[in-house]
Structure P
Amino acid sequence: MTSEILTSALLIFTLRMIGVAFATLRVLMVVRRRKVFAWIFGFFQPLTYIIALSWFLSDLGNWTKILGYAMGFATGLVIGMLIEKWMAFGYTNIRIVSPNRGIEIADGLREAGYAVTEVSAQGRDGMVAILHCSILRRYESKIRSATISLDPEAFITAENVYLVQHGFWNS
């Protein structure tokens with residue numbers, strides 16, 4: 001196997017990885033209604049795809065190019081997800097269910113500057129507090145850490161939301 005073949009497979013891998021990362025980010029930006037970023041990623045995604053595909057199609061019998069193409073695709077998905085998580089665009093609604101410490105969690109989060117809505121509810125084993133906290137995604141780990149420090153047994157979920165009407169947002 002020559003170094004030219006390996007270099008070509010590596011270039012295909014790299015271009016495919018970058019292109020699929022762009023595609024992943026483009027879809028996530030569309031979902032989050034970030035038009036400019038969706039356009040930028042949408043421009044570069046097919047550009048890298050066409051270049052990688054042309055190099056790939058030049059020698060279909062070369063298994064190293066086939067592996068490079070497939071591995072670049074799979075790696076690009078993961079890289080795109082990691083980049084998007086790092087960028088942390090948008091808003092998240094954190095839902096915290098605590099059977100014993102809801103008031104303490106709500107007070108602690110409020111002291112830290114976050115808006116919290118408390119709801120009393122009936123759980124499987126009795127009354128629980130359900131706390132809702134809508135935040136910028138970049139604060140998600142801070143909310144999680146603060147909650148766990150106050151109640152390690154709390155049940156925490158998060159869902160991505162988009163801003164419809166500006167209310168209290170910790171920014």
Structure Q
Amino acid sequence: MTPDLRSYWLLASEEDEALLSAEIARLAARHDAPVFRPHLTLLGDIARVPVPDVAMTRAIAGEVMPFALPVADIVTGESYFRSFYVAFDFSPALLTLRAATCGLCDTEDAGFVPHVSLLYGPVEPAAKAASAVETRARLKQRMIRFDRVALTNSANDVPIDAWQCLEIVPLGRARN
């Protein structure tokens with residue numbers, strides 16, 4: 001039996017999520033791209049039996065208190081899901097969350113690039129570069145506060161408009 005794929009996301013505070021959502025909407029309209037909820041993927045496409053659940057989400061969220069990270073840069077690339085994103089440096093809290101997520105999901109901790117995507121898909125390079133300059137001017141060094149972990153149904157083979165947060169747990173929540 002193949003389990004449904006799940007992902008764990010780190011979510012920004014409501015205020016910062018609204019800021020990032022507005023940026024995603026602006027870029028999506030400008031570049032004819034999909035709109036999606038801003039998130040920092042702690043671990044994606046988890047194929048685990050049993051499927052990750054709220055108890056695991058609480059255990060992960062209980063590892064750290066809410067924390068803020070400065071925007072390190074705005075980066076563009078060729079990957080569909082890393083076409084245009086906010087890059088963050090590693091922090092102790094972020095590394096703790098990533099390690100806890102990997103540990104509970106029996107997954108090796110490899111290839112982690114802490115980021116929040118702002119645009120998905122192929123975009124003409126010059127237009128993407130111009131948008132990156134504008135976005136960098138607005139966001140570089142801004143502090144983004146993260147305060148929740150979400151268990152989602154997002155996966156590479158799930159349409160973006162079907163992604164849903166199945167459970168959202170505040171960081172710092174005591175383990176059960």
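Computed from the coordinates by the stated procedures, all read-outs in this text should not be read as laboratory data. Since the structure is predicted, the reported quantities are computational estimates derived from the model, not experimental observations. Cβ atoms are built from the backbone, for glycine too; each structure is taken alone.
Summary table below
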| item | result |
| --- | --- |
| Parent structure of the calculated result 15.8, 50, given that Rg and Dmax of the Cα atoms in Å is the read-out and P, Q the choices | Q |
| Per distance in nm of label points 7 Å out along Cα→Cβ at positions 35 and 59, the highest-valued of structures P, Q | P |
| Structure with the greatest value (metric mean count of other Cβ atoms within 10 Å over residues 107-114, set P, Q) | P |
| Entry that produces 13.1, 39 once Rg and Dmax of the Cα atoms in Å, for residues 83-122 alone is calculated, selected from P, Q | P |
| Relative contact order in percent (Cα under 8 Å, 6 or more apart) - structure with the largest value, from P, Q | Q |
| Answer label among P, Q for the case where helix-only ellipticity at 222 nm (-39500 (n - 2.57) for each DSSP H run of 4 or more, over all residues; to 500), calculated from the coordinates, equals -19500 | P |
